[in-house]
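Student: Listed below are the structures to be examined.
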Structure P
Amino acid sequence: MIYLSRKMYFSAAHSYRIDEWSEEKNQIVFGPCSNSHGHGHDYTLEVMVKGKLNDKSGIVVNITDIDMVVKTFVQKELDGKFLNKENPYFKKNIPTTENIVMYLWDSLDGKFGSCTLHKIRLHENDFLFSEKEASTMVRLTRKYHFSTAHRLHSEQLSEEENLAIFGKCNNPYGHGHNYYLEVTVSGEPDPVTGMIANIADIDRIVDQEIIKKFDHKHLNLDTQEFKDLNPTSENVAIVIWDLLSPKLPNLYKIGLYETEKNYFEYYGPEKE
């Protein structure tokens, strides 16, 4: 099976609000997104299909065929629209990123002929995206940034072994990184709010449990979590999971960029 992804872009405006609710309740649940006049995004849409290789042509599907299906639909139903006012589906369903992904999946599934829709991912901005595969669950990912110093050194290894394994990262004074953290939750969008989880709640929990503890700190010297634990990115990802999972019961995955070249994922102990 070959997997093929195509990326495209569209712009739309929308508002998160329930007219039957008070202004105060809309503000509490949806924050600034509840502005009745709306706000907008330049969305990035990634559509991944899967299929078998055609031995004669050497392709799974012609890219222009994917473009024809997806672009025709997106341009007609989403691009340049105020979704709540102009799209029949979103007159009844709040156009959260999660609901838009559900809508795209239901609208495009089965429309690609010789190949099968595998995944849809929709970036609302550089720090928020949602995605869906064949199951009913939708995933929502929020991205954060923090800066730390650390020294890679294990007390269970000799000085020579530490230096051989970690090289310059074993510098006794430490070194630093700009970490980018992706926190992914999963679930079915709430039929009323259209959300898997309130982003404001996720932001608050991550800020309290991760950012305030680790940002602009030396992990080995300033944190309890790494006092006796080698702060490799693998261990950092596991520690972040352990800190967040009690507060985010629908936590699906931790993604951690140590650098642009080094990326780590952890799905929790149940999936090991």
Structure Q
Amino acid sequence: MTATHESHTDRTEPAAVPPVVDRAAWQAARDELLVREKAHTHEGDAIAAARRRLPMTEVDGTVTVVGPNGPTTLLDLFEGREELVVYKHMWHLGEPFENQCEGCTLTYWAVQDPAYLKARGVSFAVLAKAPYADLAPFVEFMGYPQHWYSALDAGDDVVGGGDDGTWVCFLRQGDRVFLTSSVTGRGSEATMPALALLDMTVRGRRETWQDYPDGWPESKAPGWFWRADENGEGVGGNASTSGRPAVQWSRPGATPVGKSDHHHH
């Protein structure tokens, strides 16, 4: 009985909070951490400088993807600009919108308008391994720009293969196309500003891998809040859970997901 009582108490007691100090003491602690933050920023600058010095490797610019205007070559995706950034968005063939990848949705959501990239001479496209006929209604439902393309039959590892959830950067020299860099995994967090903001907050992402003080709210599996119920509450990160990728709730026509939708799982 004691163990049961203790675990119940743990759940109901208010979560621990940081120690309370006066403003001067807060400023001193803040300034101390700022030294580390600046060092972290400068290391990031140095890594970006090293990335610009990587060699590049040629890719066939005639590789074909399929978009809103039919077949399009990789070279055409540059739209005459010197550079191209591509996101490889995961696609679960035959699944309804709510079962599409909530992690890729988060990665792409905040950078879907490439206006600031284009202002720097960088074009932008999203590739997915799905027939374009499957992508088109999803793009319309999400209100996304028409820069989505099917790479299902691309036949080139750099364009149609490799890992989903990857950002790929290309450079064009005349009609020749070169792969310069790519990031995947946690490297893709560069385009997830919500995570950076959560890392600024006292509670963080509330994910189990993160280091928390004793008594902080219970942590969950990574990505638990990428999928949400109709109340906007995170429900965990797999398609067999009721709910849909969190940002889909703001889309016209988004409805609660019933259990009947998941019988095929």
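Quick note: the coordinates plus some simple rules give every number you see, no bench work behind them. Computed from a predicted model, the values in this text were never measured in an experiment. Cβ atoms are built from the backbone, for glycine too; each structure is taken alone.
Student: Using distance in nm of label points 7 Å out along Cα→Cβ at positions 69 and 125 as the calculated read-out, with 1.2 as its value, let me know the right label among P, Q.
Tutor: Values: P: 3.2; Q: 1.2.
Of the options listed, only Q reproduces it.
Student: 12.9 is what came out when mean count of other Cβ atoms within 10 Å over residues 21-28 was calculated for one structure; which of P, Q is it? Intermediate values should be presented prior to the final figure.
Tutor: Numbers: P: 12.9; Q: 9.8.
It was calculated from structure P.
Student: Between structures P, Q, where is relative contact order in percent (Cα under 8 Å, 6 or more apart) highest? Kindly include the intermediate steps, with their values, before the conclusion.
Tutor: Values: P: 16; Q: 19.
Evaluating relative contact order in percent (Cα under 8 Å, 6 or more apart) on every structure, the highest lands on Q.
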